[in-house]
Structure 1
Amino acid sequence: MNGPALWRRLVAEFLGSAFLAAVVIGSGIAAARLSPGDTGLELLENAAATAAGLFAIILMFGPVSGGHFNPVVSLADAALGGVSWREAAAYLPAQVAGCICGAVLANLMYGRAAVSISGTDRASAAHFLSEVIATLGLLLVIFALARSGRPQVTPAAVGAYIGAAYFFTSSASFANPAITIGRMFSDTFAGIAPSSVPPFIAAQILGGVAAVAVIRLLYPGLSHRQAADAVMPRLRGPADPGPADGADHPASGGRLPG
């Protein structure tokens, strides 16, 4: 295997997902406290923090895991040959667990109960359509940049797209099953009621399936190597020796030592 070992990538996906949930939920709590009663300003503050935070989080953990932090991104990458189905399946629980932990940490950072199940009902036909569109657009941004050889701008582009989608979709663009589950554990501005989670995830999966079809139509020359570089190119080099070896630092040229 080339690049970081799978266990390292799973740790990166867990941590990145936890940071993502903490940013989304924590900034939502802060927005509600800073601008009480002004929903537009609260949403703007939440969107700006999420966009900037997502950009930074992808830069932090992307070189190790690819920076997915999203089960739909991982499954789409597997469908397009960027990762194996086994790797994508391993990413999913790490992403979900990370988002739940991030939600708990966000609650605790603001002196709230560690877990508070959200009562915010978001299930509607408009929200369902919004999540399909939001997820479709997110994947198109990621894989269009991979196909055109510009993965270095993907972190900024993803952050910008999600920030914009907070406003052009009625659902505020969750576009991620893991963060949808995580946000269920915080009864705050960014929360979602458990009854709304299944339709949101169904819409996100539908958006992911549509995105893979559109990507194959628009970019039939997308190679497995380009798909593997989606979101953020991973470090490449000899097989990672694992935790017992102690070889953990980057070597010259951005490669992991053997």
Structure 2
Amino acid sequence: MANANVVSGAASTRASSRDWIAVLACMIGAFMAILNIQITNASLLDIEGGIGTGVDNGAWISTAYLIGEIVVIPLTDYLSRVFSFRRYLLVNAVLFPLFSIGCAFTHDLGSMIVMRGLQGFAGGILIPMAFTIVLTKLPKAQQPIGLALFSLAVTFAPAIGPTIGGYLTEDYGWQTIFFINAVPSAVMVVALALTLDKQPMQLGLLREGDWAGIAPMAFGLSAFPFRLVRRPGLKLSHPEHCKMRREGQ
């Protein structure tokens, strides 16, 4: 009897293979989402030439993606409860590579900014979802392993991003850096569809949302990186720059 209790206790401290597949699939998503922040940095000159924009505008290609991410990340918990964890994660896991591929077919700066922003909005939820699934699917004894995998994904991705982007651009063209998300995302979607349990939506929560607070939060988070990009573009003769110099004196 005692041996049976020991075996049962040991089994309860280990996650099933199904849970581990879900965790690893989410790690792929977090890795790809963060990778796409940096992957364009080494290819900006080629992208700028491809879409016919000036060198001063290339920063918007990375910033648009970042803005989409930082706006949606604080909303992820709320929206995942509204639409259900499984449905919200799967929909965005599908939209993420679709918007990424759409970036490869843009022909001007405006459409590139829109597609990158939408890609960031879809990819942004993959980061907190990966962290959440570690805490909800794994028992406490195995959570340090899951958190280590998460830490590895989110630190290795930005380090390797420019290298991958530069290699693909140099050998295959800048469009390929946006096609790279297709295969890993397909693997992620299939794995999550097979391992996550279905849950009902709670659309009634939409009426309870603090939209008066969400709207200024989204505006503020968007305005901050927007201003950081705008500031370096000021010329010495720009009226605002001259005003700052006079105030500094």
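Listing for the model above:
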read-out: Per relative contact order in percent (Cα under 8 Å, 6 or more apart), the highest-valued of structures 1, 2; value: 2
read-out: If helix-only ellipticity at 222 nm (-39500 (n - 2.57) for each DSSP H run of 4 or more, over all residues; to 500) is computed and equals -25000, the structure in 1, 2; value: 2
read-out: Label whose coordinates, when distance in nm of label points 7 Å out along Cα→Cβ at positions 158 and 206 is calculated, return 2.5 (choices 1, 2); value: 1
read-out: For log10 I(q)/I(0) by the Debye sum over Cα atoms at q = 0.21 Å⁻¹, for residues 22-133 alone computed as -1.04, the structure of 1, 2 it came from; value: 2
read-out: At a computed 5.7 (mean projected area of the Cα convex hull in nm², for residues 94-165 alone), which of 1, 2; value: 2
read-out: Source structure (of 1, 2) for Cα Rg over 2.2 N^0.38 Å, computed value 0.98; value: 1
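Throughout, read-outs are computed from the coordinates displayed, never taken from laboratory work. As the structure is a computational prediction, the values presented were derived from the model and not from experiment. Cβ atoms are built from the backbone, for glycine too; each structure is taken alone.
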